[in-house]
Structure formats: C-alpha cells, structure tokens
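We did not get these values from a lab; they are worked out from the coordinates using the rules stated. Predicted model only: the values in this text are computed from it and were never measured. Cβ atoms are built from the backbone, for glycine too; each structure is taken alone.
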Structure 1
Amino acid sequence: MGKNIKRIGFISTRIAGTDGVSLEIAKWAEILRRNNFRCFYFAGELDRDPESSFLVKKAHFEDPEIQKINEQIIGKRERSREVSESIRVWIDYLKNKIYSFVEKFDIDLIILENALAIPMNIPLGIALTEFIAETHIPTIAHHHDFYWERDRYLINAADDYLQSSFPPDLHPIQHVVINSIASEQLSHRKGISNTIIPNVYDFENPPPPPDNYCENLRKYIGLAQDDIFVLQPTRIVPRKSIERAIEIVYQLHPKRPKLVISHASGDEGGEYKERITEYAKHWGVELLFIDHLIGLQRRKKTEGEKMFTIGDVYQCADIVTYPSGYEGFGNAFLETIYYKKPIAVNRYSIYIADIEPKGFNVVSFDGFVTKKTIKKIERILNNDKLRQKMIDENYRIARKYFSYQLLEDSLLRLVELCEKRKN
C-alpha cells in the first residue's frame, strides 16, 4: 500500500494554534508519520516545522485583500466586475504558489483542510480546484463545516464560485466529512460520495496526571483554592452560546463566580465578546480570558510570563461547559473525556446524531439551563465516587468509538484508494 505516495502536503488557510482544524491536522499528520509518510504544510499562518512549511500570507482568511473581497460578496446580492477581476488575480497568484509548494517538496498527495468547504478564502478554493483539475494530483478533501451550515453565507454574490469549488466534484478527490449529517447533505446537495471520519483523540495513551506546573495555573489566573474552575474551552463566537455557561456558573452560587474561557474570538469579530462580557456583568460572573496564556508547548515568554497547554487547562478544571448551538463535531467534547472531566453539554444536532447514541454519561440539556441541570452538576461536583465512575465510563466509550486506531484504519484506506486511482 502506498508504494508511490510517500510525501503528503496539507493545505489550509491557517495551520496554527488550537482551533479545531489545526488540531485535527496535527492528529492526521501524527498518524501518517508513524506510517512512514512525510508531511508538509501550506497555509497563510503556520506554526509547524519551518523546514516542512510553505507560508503564503495571501492564503489566510485574515489577509486584507481577502477580507476586502469577502466584504463585497458575502451578504450581498451582486458583485462588481472589479471584484471578479480581483478574485481572478489572486486565484492565479495562489495557484502558482500551490504549484511551487508541490514542486518544492515533491508532493505525491495533498490533503485540503476545510479549504474547499467553507469560503473564507474564495480565491484559494478556486485555485485548488483548478490545480487539481490541471494536475490530477491525488487529493483528500477533509471538510469540517460547509458554507450552507452558516447563516452568514445564505446571501452572497458568489454562488457561481460556491457551486464550482465548495466543494468540487473531481475524480482525483476523496471527500471526507466529520459527521453523518454533513455526509447526507453533501450527497444530497452535490451528489458527492464521501467517507465519514469523526474527530478523534489518542485514547490509547491517557494523559499524565496533573503536576505542579499545571496546578499553578489556578493561582496564575486568579482562582482561589476553593473556587470552582468552570472551563469553556471554545472560541468566542455566537454559535458557542456562552450565555448558557454564564448562567450555569451563576446558578451554582459559588463565592466568587468565574468562568474561564480558553480561546480567542476567531474569525467572526469582537462584537460577541462584548455581548457576553456585558451579559456576565449583569449576572455578576467574572470572565477570565486566557487565550494569551495557551500555546502548543509549555514555556515562558521573554517577559517571564508562563505559557500553558490546553491540556494543562483541562487538567485544572472541575467541570467543562459545552453549550454550543451548533458544532461540526465536537473537539472540546472529546478533549473533556480524554482529560477525565465531567461535562455539561447542550444537545446540538451532531451530538444527538453521532455522539449521544454511544452512551456517554454527561449532564445534557436542550437549549436552556434548568434547575435539574444545576442539581445534577452539583451532585457530580460534590460526589467523588459518582464523578470517578462517570469519567471512567466515558473514557472507555470514547476509546472504543473515537480513537486514533479508527483514524489510522480509515486514513490509510483512503491513501490506498488514492494510490489505486493514481495508477
């Protein structure tokens, strides 16, 4: 298997930090490396090995020219000739860069991470479509969330681009989605067959126990020893419904109501952060934003400030809140189970379809927090034996259904299919 495919290139708008796509890329790359493949990276922002990286700033969705294009076609009914010409310029520019990336690292197969699913960088998506059509390079398109799942793309002046490239139906491409609903929608809307590979975690290798470095985090962010560490491990965007997490903290009646939020606002602006800050102030809950303290590795900044990993943050938490209205799958859910913490989760659609049937023991609610929700959380926090039984049971279930072994089997099968199509 894979006698010709050995060098694999990941392409995305951003491969950096702790967003869900970047984290899944790291997992896929780890599986590929352990099977003797070499991995390389192309994106507008990168924190991978520089020797294996190809940085093209125009590939980032935050590039000023790309943002300008988005402002003129998203939420609009018509686009100007000038915008179309600008898009064409950056398509050609990015396509040339993709050619250079593939040639420089002698890439045998490309894995496209969300670049053909959600049109945050339309020129990049079209450039990739044209590149695949021109070269017939074996391709795995890993789709995390589609444009039709986001309200902000309901009105647009780019439907011709969306129909042709998000995603395209080309022979060299093996399409991968992360949940069953996305699979059905992709087949229904585009007539594209696909493979479901859910997000996974390395449940075969449990995390090490908390150490002093991790435990110092509580003091570092201003939590007293008897404070409840409630963690909201998501970006600050409206679909995360962080208002519900604030309500949970308030109704637990702690001495010093605080909610720890681990990630930044991301790609949807700062208005929602202002909204939840005002909401928390109304309820007397303090929000602790700690994204500036989190990195891929523990280290100290030049000014002496400590940096923690997302694992450190989970290890310190007493309970995790996950009140999202929508998720493509649920990385934070799996992370919570991996680090053996209880979780309060809203029953979003993918959770109902793909996660809940597995039998996890969690505090779940339907859209809003009730007294029953709070009582169950209090019971878990105050009963060590009950809590331990819950987290051990959840870990066992997750290891069965969402492990690296599942990813390895599925991913190697896809590479083998790409090899057969190539030949």
Structure 2
Amino acid sequence: MSARRLGRVAWVVAAPLLLMGVREPGGLGTSSGGDTLTASYQVSGVRVIQRVNPATDVVAVRLYLLGGTRQLTERTAGIEALFLRAAAYGTAQFKDDEARRALDRTGCVVALDPDLDWTVFGFTGLAEALDAAWRPFADRLTHPTLSDAAVAQARAKLLSEAHRRYTEPDERLRVLAMRALFRDHPYALDPSGTETSLAAITPDDVRTYVREQVVASRMMLVVVGNVLRAHVESLVTATIAQLPHGQYQWTLPPPAPSQDVHYWLIEDRPLPTAYLLGLFSGPPPTSHDYWSFRVAAALLSSRLFTTVRIQRSLSYAAFVPYVDAAIPIAGVYVSTPKPAEVRVLVANQIVALMGIPDNVGLGRFIDNFRFDYLAENATAASQAEFLARAELYLGSYRLGDDFMKRLHGVSPRDIRVMASQYMTRIQYSYLGDSSRMHGRW
C-alpha cells in the first residue's frame, strides 16, 4: 500500500503545506512581509484565489465544488464523481468522447478527486495551453449533455473502481475503520460511491443534481502559475460565472463523534498477510493543537517504520496515514504475517511518545520535517492545494504563513499530550487470519 493514498482519500505521512513569501533553496518560505504574490477576488460570485509565479511555465487550475460528503446521502454517494465523469462524454461544444479528448490533446494532466470536504476538478499544464484546456474543462461544468449513454459509460468505470476499492484488503480496512470512527457523521460516506449507490443513481438523478447543486456559490477556483489576473477573470466571466449563483455557504463540518467506546472490527480471511489499520481523529485546523498533532503523527510514523520495518523486518509497510481534512485523521497501518507481535510494538511506540522526548532530538526531527514539506510542495499543483486548504480550513490563505512559527513552537510536552489525548482513542480494523490474533486484543 502506498503511503500517499488509501482509496480516494489522500493519506499522507506529512500533509501538504506551501510556505509562501520569499524564496528559499528548493522551495518557498515564509517572510515577515507576508505573501505578495497571491490575491483573492470574486468574479460574478465565483471565489478565485490566484498565485502568480512568473518563474515557471506551468499552470495549475483547481476548481473546488464545496461540501464533499455533506452533499451526499447513502443513496447518492458518488453522484458528483458520476456527473464529472459523465461530462467527459459530451458537452454543448464537444460531442461525445471529444469532450475528454479535447482536454487530453493539450497535454495537460487532469485532476478529478471526490474528497471528504469537496470535489476537486482541474488540470495542470503549460501556460500556453491554458485557453485550449479551459474550453473543454469549463464546458464539462457548465454545459454537460449527461445523456443516458454518457452516464452509463461513466457508471461502468466507477463501478469497477468501487468493486476494487471494497474488495482489496487495504481499501476494505479503510471502509470499515472510517464507518466506525465517523458513525452518524458525513465522513462515514464514501465520496466516490459504493457499488450499491452508484448502481441506483439514475441519469435523471444526475441531471437534477447538476441543475440544483452545480452553482457558482459552491465553487472556489485556485490558479497557480504564470498567468495574469485579467486573463483568469476573462476565462471565468465567459464560462463558470454564467452559472446560477445559488445560496450555498461554506462552513466547517460538524465535530467528530465521541470516541469513548472502541472495539476491534475483524474480518476473518485465510490470507498469508494480516492487515491492521487503526484510525483516530485530531483537533481541527483552527486549533493551536493541530500543529502539535501533525508533528506527533509524523513522529509516530517514523518510529513505527524504524521499529517494525527496519529493526525487525515484520512488514514492508508500517506507517501513520494522515488525512488532511477539516477533521484531521491519523492512524496506524501495518501489513504483516505476525500481527500479534506487531500489535504490541505499535502499543509500545504510542506509550513511548507519552514520555517526554528531549528537546534536541525533537528539534532535529522538526527541522527534517520542515525540509520535507518544502521539498514535497514545490509544484504548482501542491501550492494550489495548500491555498485552498488554508482558505477553507483557516479562514484565509494568508494564515498558512503561521505554519513554520507554530511548527517550531511544538514542545516535548505537546507531543506527550497529543499521544495521551488522541492516540489512545483508536478505532482498529483487522483483515486476515484471526487465528493469528494471539494474546490480548
């Protein structure tokens, strides 16, 4: 399993952060003067965040349809993914499969990702291809034909993906753990849809959803790269700004359910490898503890990898997955032929974090953590993702500049508090031969 992704949710050991302002070697950094390259503005009701970077020819365009799983029910899970996939098979300007091919011919990389808090649709390519890519991109949003045949074609592909998602061990674990951790909460829903929900959504359902829900007030456009504001405004004005405005207002999702009761979710399968995934939610991005939680999760991930993988060779994959959502989610993942032995090692590492690590060692870890952030987030696409998250989770893209200050303010005591307050409240799921679950579980 990749440390980057588990299904349609982004799971990362260190979630993406863009550090804006003056340049640093290998990336972007903060400055006391703040970010002077980014602007937030409205175009006929469409919120736009744009960062101009004349040093590159690459442009990343990301449109956020806000709401995510809060827009869904058990029956409609996956409807937004189905709409955007079906729109690739016909729009007013591009007939049938030409809607997809027109965007592919520009050489741009298309992004389409239903997520917990929104659905992202966009592309990344050269600035000179922006106009050519924007036409089919915008037409899929504003004038999709959504014929019965187009919906059927998109549905077939999504059903295949859903079947794989719900039968592969890693993805099956995620489904079990997320549903248990977020019972009676929108995060329990799969934004990409289940086989049951996707099969039940009709073409009329899709067309009605688009008519009622694809409105300008639900959209936030983020553009990063070498393109002028006037150019972006002209593209938006002629296309997505023509959509009905609607009455949508973005708010943060409700808090995570109380995690007072925890239990093991066990699915017995005669497999040579056992799969363990434990999830726990953390403080919201608006909390000062959020930054301590992120560092604690990364520190636990490093220790698990060293203990389980390097020192004892009990797994090829031992790490802490991290979901950078409005309610952040971290966890413990291990695939191993010796689950009983690994379970003890995991518990011991969490207990070890409850001790107070020395300041020097933690400081070195944070320095490496900071370097990884800079190295991993130098692309236009990752910068666009950060701008959106900072704007929606923190209230302004400018507040992301606080990250480095808060990062270096994390103390050994903060790590101990995060471990005792959050890491002891884990919802575990297990898939594999249950006869290997020796000892106390």
Structure 3
Amino acid sequence: MAQASTGNPQTWLVLSHAFNMDGRAASQIMTDKIPHLVAAGITPIVLSAVTGRRDPVLEHHQLLAPSPAGLRFDLRHYLALRIHNRILLRLAKMLMQLVLLPFYLVEKLLLPIENNWSWFIPAYCRGARIIRERRPALVYSCGSPSSGHLAAYLLKKKFGLPWLCEVQDPLVYKDYPFGPGKRRWAQFLEKRICGHADIAWWFTPAALERARARHPELGARGRLLHPAADPPQRTKISYRKGSTFVLAHFGSISPTRNLTQILPAIAAVLQRRPEFRSVLRLRTYGADWDAVSEAALQTFPFPDVIEKMGRLEADPATGKSGRERVLDTMDTCDALLLLHGIDGFTEEYFPSKAYEYLWSQRPILGLIRRNPDAVELLAREGHDAVDAEDPGAIAAALERLLTRWQGDDLADNGRTSPYSARASVQDILGWAAETLRAAA
C-alpha cells in the first residue's frame, strides 16, 4: 500500500453510484448532504453512474459500468433522462436490451451477483487519477448499490487515504433471499468494510450490532447514523380536507414490500363500515405493482377503492422535478402509508422514505415488522406504527384515521423533524476530523 500523502483537508472524493438520481432513496440520502458539506468548507469531487443528472456546480464525473448487466441498468435510466417521447424511449430501450441480451445472459450465468458490480472498475480508475492530481484528504463511499465500497477499499489500499463508508442498506442479513453468488459478494464487501474502513456507519442499531457481531474487528469504528432528509426547499402546500380520504403510498412495491398486509385491513374496515367505501381511496405512486400485490388485488373485494397513479416524472411545463411533484402530492394526501416489508431485512432496516414523510407533516400509517426502533421513532413523532403481522391492529389504525378525517381532525401536525441532513453532516464532519487526526 502506498503511504498516504498530506492531501487537501477540504477536498473529499465521494463515490455515490446513484448521486442526483431523481426519486431514488439512495440518491436523496447522499445528494441532500452535499450542500451542508459545501457550507462547511468541503469541496466534494463526486463519482457517480450516468443514471442521474450531471451536477451544474460540483466537479462531477459520471461513469458507465462496463459489464452488460451494468450497462443495461445504467442505459435504461440514461435514455429516460434524455428521450421524452414515450414511443421513442420504448423503442430505444428495446433495441438496447436486444443488443445486450446475449452478453447479459452469459454474465448472469458466470457472475450471478448484483447488476452494478462492475462500476467499481471505472470508479477506481477515475478515483486513482483524481487522487494523484488533486490529493483529496479522504474517500467517502456510500451505497447502495455497493460496488462503490469496493472501489473505495481498493483506493485506500493503493494510496493509504482514510476511508469513510456509509452502508445505507445492510449487506448481509437474516433470511438473505438471494442466491449464493450474491451472498458471497455481500459477505466479501462487508468483511472489507468492517476490516478496513476508518469509520463505517449503519442506519439502524440492529444492522450495526449484527455487523459488529460478525466482524468483531470493527469495534468502535462502527457507528450509527439516521439517514434523514432535508426539509423541502419550496413553499409547502397547506392540507385541506377533500371529498375523499386518500391513503397514499410513495415508492417501490416489491415481493418483499407489497400490499398484502394493507389490502385485508381495508377490506375489514369496509365490511364493518360500508359507508366508507365511497370515500376511501388507496393511491400508489411509483413503479408498477409486483406480482404478489397484483395477485392480492385479484381477490380483493373492493377494487374500485384502489388507484394506481404510476411514477411522477419531471414536468417540463412547470420545471418541477419528479421529487418536487412527489412532495407536493404528499402535502395534499390525508394520510401516508409506510410499508416496511415482510422478510428478515426489516429487522435491520427502516425505509428512508419515512424521513421524507416526516417533513410533509401528514399523518403516517406505518406497517412495521419486528423493528422496535422503527416503532419508537414513528410513535415519538406522533404517528401510527402498527405491527405489520397483526391485521386487526392495521384495520383499527386505519379506521381511527378515517374517523379523524370525518371530524376534519387531520391537519398538518406542524412538527419540525429532528432527522435532517444538516444534523447527519455534523456527525460525519466530526468523524472525518477524528479520522484525519488519527492519520496525521
């Protein structure tokens, strides 16, 4: 390993694959921190994928993953950013996928790991050049996806720079649902992080404790940090009761985070209180439903109360980004649905969408599975956190919200969320100073 030279303490090399990617949680967690780092005198040099917009102010290098799976992932988003005609976009995506398909299949057969694994190659090469030319003080990697952590590990090994590592989602966890290839990849990365990062942090106490139990060498270098979100820089829309009660879910729906827990609760409420059928609406904003949720809808007795709204994309007419449109829509909903999930991951994970929900000041109905820290967090902020495995508790909480709505008792709560990117950055700056002092 090359010896770390004295670099510019105000310049940080930031590896964030999803940086400036509209609507993605992994992007928001990192992107929201940047203004506060800059305000503190830090000059970030950001390496990211091509999936987001190029930052107009920062030094921002956008890099393509070289493998077929990485190209397939990156180019889908790259094309969507640049082609606004739906028909042309669909044709371009089909052509791209057709060209890459045989190479993609071979890669998945030989390397059945995460799609973005190969992004570490250009991230390492460009990072090495920047370190030689610009001499940053440290490397800061964040994920998911996790390939940036591998690039940061290799850069630390080569140049001896301090390494700060933000593990947004646990790499290894109970009931890991993926195949042995992905598991070995995750275990390999976690071992490097726990053994070599100067400071590494996780977003829940359980995730940190279990990583430390698997890798005792992590010790005091492992830290806890809530991901948080900044208050939207816009004029908030004041809530007004309408003619329907809208329970809205924002974000992805998947086989492990689906609607199979809320649909039976809605059915139970409407069977007991049929007068609510004409006013209750469950609206989902985001990508298409997963197959599990679609199957549940087929047997759901009240399909007319479900409204699939799709993704809110950037609006050229108003100049608003997809994220800004999402925040505006949150403001007008009667209540927000937070789906935690149904697998072992939930014990070590809390959806970052919750921190954005908190800033909306709207009531939150959180369906939480086996995570007392998440229950405590929501309850402390005045929201409903119910056991996702208790249909009766979910139905009762929903009925309470409907009754409050009838009485026009769902006004904005006026609370200022304590979970801000500014507060997170203060912790990170302290850890960076601690690391740089130790390396001096």
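Remarks
- Among 1, 2, 3, which structure scores highest (criterion: distance in nm of label points 7 Å out along Cα→Cβ at positions 123 and 179): 2
- In this comparison of 1, 2, 3, the computed figure 2.4 for distance in nm of label points 7 Å out along Cα→Cβ at positions 139 and 227 is attributed to 3.
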